[in-house]
Structures are given as C-alpha cells and as structure tokens.
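> The next part holds the structures, each set out as structure tokens.
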Structure 1
Amino acid sequence: MKKPDLIEKVKDIAGLDSKAAAERAVNAVLEGIEAGLQEDGEVQLIGFGTFRVKDRAARSGRNPQTGEKIKIGASKKVAFSVGAALKDKVKAKGKSSAKKGGKKK
C-alpha cells in the first residue's frame, strides 16, 4: 500500500467527505510522529507499535566500486517495534490468505 492508497482508506474508514481532508489527516499523523521522534526520541502507539530513534555506532565498511576500506561515521536511525495487537492481526490475516510471490516447492 502506498500513501495515496492509505489516504483513500482513511477517507473511507473515517467517513470523510473529501480526499483532501483525509490527506490532511494522514499528513498530520505523520508530522506528529516526526515531532515526537525529534522531541522525545520515541512515539508509542499502544497496540500498534513503537517508533524509536536509535544510535548507530561508527564502523568500517568497504566501497563497493573500488573495494577500498572506508570509515562510516556514527548516525541515528528510526526503528519500529510492532505491537502485540498488530502482530496478532497480521498473523491471523496471513493464515487465511494465500502467500504472494513465495518460493515454489
């Protein structure tokens, strides 16, 4: 699902009159998550999951074109841990639907 699909789904579920209103709602939620990560380093949505800023240590790597060793500086990344309720819903959905693109035996 891509963002336009999500906007359409939010419009339908929330009973909004316009796609523009649904887009504003989706954008507001995303901006709220961004702000929470910047301010607190964590956004917890009970039952859905937790977005968390994590530190990545400096490390060494290799330039894939030249094979030369390079130093990669420390950085931050955003990680997501799925909540129990969402995990259960996805698990239940996976049991009832056929897998797409799986390996054939």
Structure 2
Amino acid sequence: MKKEFRSKKVQERVERIQKMESEFDSLQAAMPELKRAVHSYSELADSLHELSAYYDGDWKQDLSADENGELPSDLKRGVLSEDGLWNFFDDNRELADEMRRLCDEITL
C-alpha cells in the first residue's frame, strides 16, 4: 500500500527530487549526442585549418581562374564562393565562442 505524505515539507522535497530527476535524465540523454558531435567535428580540425590556409593562399588564384573560364564547367565550386567561405568561418568562430562560454558554464 502506498504511504501518503501530507507534510508540505515532504511534498516540496518530492517535487524537487522529481524536477532534478527530470533534469538529470535530460542531461544524460543529451550527453551521447554531444560527445558524438564534438568527436566528429574535432576529427575535422585539420581540414578546417587546411581550408583556412587555402582561403588565405591559393583561393584567390583559383577564383580568378574560375572567373576567366579556365576551369571545367562541371567542377563543383562551392569553395570558390567568397560569401560561402566567409559565412562558414564566421559560423565556426561563433561556434567556438559559444563552446568556450559553455565550457566555462558547465565546468564544476
């Protein structure tokens, strides 16, 4: 038989435990997805640095060659989009800033 607790203090404690249990469940559920995402992106760090070096180096020459019609018409050329790369690098900087803030916030 279920014991009834009528005390306000006990009820508050039960509600607090239930709330914390729900938050614990949510955090535990999010952790594997976050680990996978961080691991996947960290494996691409070399690619990020290589893309940045390309943008600071050969990219302008490749863009010029494309604008002069020197490249095959069927070549995928999203990387030659200045706005595309700029927006990507900006998004990456914002993500890095957000991750730093999050790390500071969640470090206990």
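Laboratory data are not the source of any read-out in this text; all were calculated from the coordinates shown. On a predicted model such as this, the values are computed, not experimentally measured, just so you know. Cβ atoms are built from the backbone, for glycine too; each structure is taken alone.
> Upon calculation of mean count of other Cβ atoms within 10 Å over residues 42-49 from the atomic coordinates, which of the structures 1, 2 produces 10.1? Mind showing how you got there, number by number?
Numbers: 1: 14.1; 2: 10.1.
Only one of 1, 2 returns 10.1 for mean count of other Cβ atoms within 10 Å over residues 42-49, namely 2.
> Right, something else. If we compute distance in nm of label points 7 Å out along Cα→Cβ at positions 18 and 50 for structures 1, 2, which one ends up with the highest value? Mind dumping the intermediate values first?
On the way: 1: 3.9; 2: 5.4.
Between 1, 2, the highest calculated value is found for 2.
> Now, a different point. Upon calculation of helix-only ellipticity at 222 nm (-39500 (n - 2.57) for each DSSP H run of 4 or more, over all residues; to 500) from the atomic coordinates, which of the structures 1, 2 produces -15000? Show your work: numbers first, answer last.
Numbers: 1: -15000; 2: -26000.
The value was obtained from structure 1.
> Comparing 1, 2, where is distance in nm of label points 7 Å out along Cα→Cβ at positions 66 and 90 highest? Before the final figure, lay out the partial values.
Values: 1: 4.0; 2: 1.8.
When distance in nm of label points 7 Å out along Cα→Cβ at positions 66 and 90 is computed for each of 1, 2, structure 1 gives the biggest number.
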